[in-house]
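Structures given as structure tokens follow.
Nothing in this text is a laboratory measurement; each read-out follows from the coordinates by a stated rule. Bear in mind the structure is a predicted one, so any value in this text is a computation, not a measurement. Cβ atoms are built from the backbone, for glycine too; each structure is taken alone.
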Structure P
Amino acid sequence: MFNKKGFTLVELMIVVAIIGILAAIAIPNFVAMQYRAKRAEVPGNVDGIKTAQMAYDAAFDTFINQATFIPRTIAGTAVDKVQVDWTATGTGFSTLGWAPDGKVRGAYKVASTSSTDFLVTGQCNVDGDGVIAQYTATKTTNAAPNVATTNSVF
């Protein structure tokens, strides 16, 4: 009698099929988690701008306006998947004294809505699908997501 050791071809094919099914489930979830992690920069920066705006108001009794998104575009492309350098010299953000640590994927602006309140807005499109994730904060609310828009012009 032969002593047969090892696996049959059918058993190996079953194992490969199971691994393929697990990969088909795991890879899209992994990609979605990467996008969520990249998008997480925006609410943190929006809250940072809010804090700087409140400190500026406490010191100077006024709010800073930055009507356009900074940074707007790099080489004609809207800020999205690629991180870009923060270039806000001479803008309301430099007056406010706020700058992010390193490069950013989002674009930010701040507007004074009244003499007692302001609106900070941050936008990004980290997955490049044309749908912009937008976060806002006011003097009394922390960064919260808004309904996504399809406006890809910053």
Structure Q
Amino acid sequence: MNSMTREYQHKAYYSGVLDQSADEAWRMVRDFNDYPRYIEGVTESIIEDRKRGDEVGAVRRFLYGETWLRQRLEAHSDADRSFTYAGMERFPFPVGEDIDVPAAIGYQGTLRLTPIVDGNRTFVEWFVEFDGPSNEAAQWTGLFLELIPQWVDSLRRTLAGQR
């Protein structure tokens, strides 16, 4: 099943504002393989099969912390300054202390940058849609609502030249 036609039951949504223009922010993130440039903790990224980083269908394999992950670029729009990616394998919940570990999930994420005319800034939206049992959705949503703001803050610091 193509993940673009897949229906995900749950969604973790985060939005914020970047002090740079949407065009400047988009130049930083538009290449799917440039993840290490703006996300702290990502140290390597490789596009498989010699595809371009803006080519729908491109698969990136990247090292986040000590974990290798693979994601496929599902949609990419310069006009909308957005892209959507999907996990190639089910994503396991990080093992922590004193919690019941929820089941691994299928997921897709979207990053969208919209110009804010007042001040020439950017409205950034990043959300992850995922499947999984309803009784475990709160744990997954909580995790993504910890991670996504960290990713946006990392992008913010990179754009400001502080990283």
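Assign the value -12500, calculated as helix-only ellipticity at 222 nm (-39500 (n - 2.57) for each DSSP H run of 4 or more, over all residues; to 500), to the correct structure from P, Q.
The value was obtained from structure P.
FRET efficiency 1/(1 + (r/R0)^6) of positions 19 and 107 (r between Cβ atoms, R0 = 41 Å, to 0.05) computed as 0.50: which structure among P, Q?
P
Of the structures labelled P, Q, one was used to calculate Rg/Rh (Cα atoms, Kirkwood Rh), giving 1.30. Name it.
The read-out was computed on structure P.
Of structures P, Q, which gives 3.4 when distance in nm of label points 7 Å out along Cα→Cβ at positions 27 and 67 is computed from the coordinates?
It traces back to Q.
Also, quick follow-up: Match the computed value 23 of relative contact order in percent (Cα under 8 Å, 6 or more apart) to one of the structures P, Q, and report its label.
Source structure for this number: P.
Can you rank P, Q by distance in nm of label points 7 Å out along Cα→Cβ at positions 11 and 139 and just name the one with the largest value?
Top value of distance in nm of label points 7 Å out along Cα→Cβ at positions 11 and 139, among P, Q, belongs to structure P.
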